[in-house]
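Some structures to go through are shown next.
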Structure P
Amino acid sequence: MKIEPRQYAQSLLESVKEKDNKEAKKIIKNLADVLMANNQKSQLGKIIRNFNSLWNKEKNIVEAEIISAEELNKKTLEILKKIIQEKTGSGYTIELSEKIDKNIKGGFIIRLGDKILDASLAGRIRELEKTIN
């Protein structure tokens with residue numbers, strides 16, 4: 001029976017969630033050794049993504065990404081983080097990352113889990129083109 005990446009990730013989470021860093025590192029190394037021995041090192045990326053998702057759910061962490069054409073000022077970021085916090089609820093910790101993408105022309109895009117809020121100029125132009133055609 002083949003073990004799926006989500007199963008590895010769930011087992012890893014259960015194994016490390018109450019451990020200190022030293023013990024957790026040893027457990028992770030053991031998992032890496034098992035993957036190598038079973039010729040499954042190509043599954044590592046999927047396992048990490050699944051683990052991060054499970055960890056964040058366990059710890060009430062929400063990852064959000066703000067994509068803008070240029071760097072946003074601190075006040076704008078604080079306002080956007082507050083809006084994200086209101087949408088997710090006060091029991092969650094927001095981990096906010098920023099990305100610059102000149103292709104969006106202006107405005108911003110917020111990725112919150114599997115949801116996307118497109119407030120970019122490029123997004124508005126696409127919507128306008130759909131309406132016209």
Structure Q
Amino acid sequence: MRHHWCMKAYSEDLRRKVVEAVEQRGLGKSEATRSFGVSLSSVKRYVAKAREGTSLSPRKHPGPRPKIDERARKLLEADVEKRPALTLRERCLFVERLAGIRVSESTLSRLLRRMGFSPKEGRWVRVNATSS
């Protein structure tokens with residue numbers, strides 16, 4: 001059984017074919033569901049979007065909300081610049097005091113890497129795009 005949170009969106013090409021079959025070839029919506037293996041609600045949605053002139057391309061899913069907000073992120077960035085030798089455990093405590101949010105060391109490590117930092121010789125430093 002597949003769940004909606006792990007299913008991939010149908011391609012724009014398939015969506016266009018479904019709409020073309022219903023709109024131009026006169027295929028019924030129920031017939032289109034059987035022919036293309038998509039749900040009736042999907043066929044109705046694609047046809048409605050096409051009639052409105054809206055894009056048939058799949059939307060990007062928003063993903064999980066970030067644990068650390070932008071304000072705390074900027075303060076963390078400034079702290080890493082100022083005190084690069086702190087351990088991840090110490091940084092987790094800093095974030096907890098700063099934002100009142102508990103994060104694991106692995107979560108903080110991933111965040112720091114996304115922010116452009118890398119651990120080098122016991123310190124968190126900015127990754128240089130030109131370094132070898």
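Just so it is clear, none of the values below were taken in a lab; they were calculated from the coordinates. These numbers come from a predicted model, not from an experiment. Cβ atoms are built from the backbone, for glycine too; each structure is taken alone.
Can you tell which of P, Q yields 10.0 when mean count of other Cβ atoms within 10 Å over residues 55-62 is derived from it? Comparing all candidates, it corresponds to Q.
When Rg and Dmax of the Cα atoms in Å is computed for each of P, Q, which one produces 24.2, 68? Answer by label: Q.
A value of 5.8 for mean projected area of the Cα convex hull in nm², for residues 39-102 alone, calculated from one of P, Q, originates in structure P.
Give the label, chosen from P, Q, of the structure having the highest value of mean count of other Cβ atoms within 10 Å over residues 15-22. Greatest value across P, Q: structure Q. State the single structure among P, Q that was used to calculate mean count of other Cβ atoms within 10 Å over residues 31-38, giving 15.9. Matching structure: Q.
Here helix-only ellipticity at 222 nm (-39500 (n - 2.57) for each DSSP H run of 4 or more, over all residues; to 500) was derived from just one of the structures P, Q, and that gives -17500; the source is P.
A value of 22 for relative contact order in percent (Cα under 8 Å, 6 or more apart), calculated from one of P, Q, originates in structure P.
Looking at mean count of other Cβ atoms within 10 Å over residues 63-70 over structures P, Q, structure P comes out largest.
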